[in-house]
Structure P
Amino acid sequence: MVSLSQVFLHNEQTLKRIADACRIKNDDTVFEIGGGKGQLTKYLLKSARKVYVCEIDKKLMPFLRELNAEIINKNFLQAVIPDDVTLIVGNIPYHLSGKITEKVLKHKVRSVIMYQKEFAERLNAQPGSRKYSRLSVLVQCLSVPKILFGINRHDFKPVPKVDSCLVEFTPTKNDYDKGFFDFVKILFQFKNKSVKNALVSGRRHWSKVQDKRELKDFISKFTDKKVVSLSIQELKEQHGLFAV
């Protein structure tokens, strides 16, 4: 269990509160990430038309088979999300939060996910704040994130060292733009530098220009503002210059 980063939410009031926060309609098809022993699954099944449960741990299959859900015994990052899914719900392994979030948001449906509190606070961080990051930009481009409520660490067994938060994502109309997000990834490695200096520092990731004067001329058109201070719209404008 520990090797798979498994902790189980056992507080029935909290489980019910999470299920209520999902606002499941009777025509919803739910995809649950990390079914565990089915503690939350049983509440999801009360309202949803159908529930897929993605759980990697084979030792937990006997618990899940007792429920009327379709089981996917795979790592979520390798699993295919069925096209009929209208809501994604998850108590995810926190060390994979970034990768899981990116995959979830690409699917463009509403989602309700549990995170470590400190991680959740990065999702809706604003420009200029210490917590504003590449992840903040990705999440806010593809969704409207909302922290619904906190979850005490003592609601879990074994008790983790961190508190948690439940976050809802409402998808925007923006498509996943790999070129833009790759650009943002380069910049945020040097988030406290100006965009110009960040591009110089990260040039091995993008530049094939050998001539120093040519590189200097290219860099000169970018802003002197710090990366961390730029709004998403400003980042898109800088990427527009980069892509030309």
Structure Q
Amino acid sequence: MMLHERRSKIIQMISTDRMVKVSELCELFNVSIETIRRDLEYLEKNGYLSRVYGGAIIKSAYGLEPEYSSREVKHLPEKTAIGERAAELIKDGDTIAIDVGTTTLEFAKALSEKKGITVLTNAIPVAIALSDNKDIRVIMLGGDVRGGECSTSGFLAEKSMDMFNVDKAIIGIGGITADEGITDYHIEEANLRRHIIDRAENVIGLADFSKFGVIAMNRICGVERVTTIVTDNKASQKIVSDIRNKGVNIIIADINNK
């Protein structure tokens, strides 16, 4: 295979799978590690990818998280389907924690038929969405309010969360890979998310297809700490397979009717 053909194939692979590994590329193309590293260096300089330890990820995987208002309408059919499917995992009488996120908000909206559940949340939109439901008790975690994100975080929120035990934690995901685990962009929200996970018997992560192969700045936990991930059928099949191989239950939500 010619040099340009190999590099074109790498671009195609990373566009589909959102990440590639040096070891797999060496085996696929039957070339040395040094050759693949030169390929990835060239492709990074030309804006096709970002190199990480052991491989590369799609270029858009790093960077700042868009504002909440712009994320709220992006991939909405997928988020709605994910939220509704995840709500099926909640039983009447459960105590759950819901953190901030546009997909976790869709999950909260899907809880309208549940009875006798208690919800702890740091997400103001989630609290508002549930506030009129007499069958759901909402406990708002105090703390510093993050402008634009409509959430609380910081020392007070963390200490509040540490007072409770929950049956299930519903977490938003900024990025997910099998090797790097669950990552997110905002350091204080990431810290609170770790506290939420620590207090939960089961952890349910919600992530549409765009979060797979993304590595954000703050590592929350390895994928093994998550009980179930709910996503949509556009998620990278390779990454889904890699995560399943680590023992994580992955549910694919049906978006055909969304």
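The numbers here are math on the coordinates, done by the rules we state, and not lab data. Computed from a predicted model, the values in this text were never measured in an experiment. Cβ atoms are built from the backbone, for glycine too; each structure is taken alone.
Computing distance in nm of label points 7 Å out along Cα→Cβ at positions 160 and 184 across structures P, Q gives 2.3 for structure P. For the read-out FRET efficiency 1/(1 + (r/R0)^6) of positions 40 and 88 (r between Cβ atoms, R0 = 30 Å, to 0.05), a value of 0.15 was computed from one structure; give its label from P, Q. Source structure for this number: Q.
Figure out for me which of the structures P, Q the number 122 belongs to, where volume of the Cα convex hull per residue in Å³ was derived from the coordinates. Value 122 for volume of the Cα convex hull per residue in Å³ corresponds to Q out of P, Q.
Given 2.1 as the derived value for distance in nm of label points 7 Å out along Cα→Cβ at positions 96 and 120, which of the supplied structures P, Q does it correspond to? Don't skip to the end; give the middle numbers.
Working: P: 2.1; Q: 1.6.
Value 2.1 for distance in nm of label points 7 Å out along Cα→Cβ at positions 96 and 120 corresponds to P out of P, Q.
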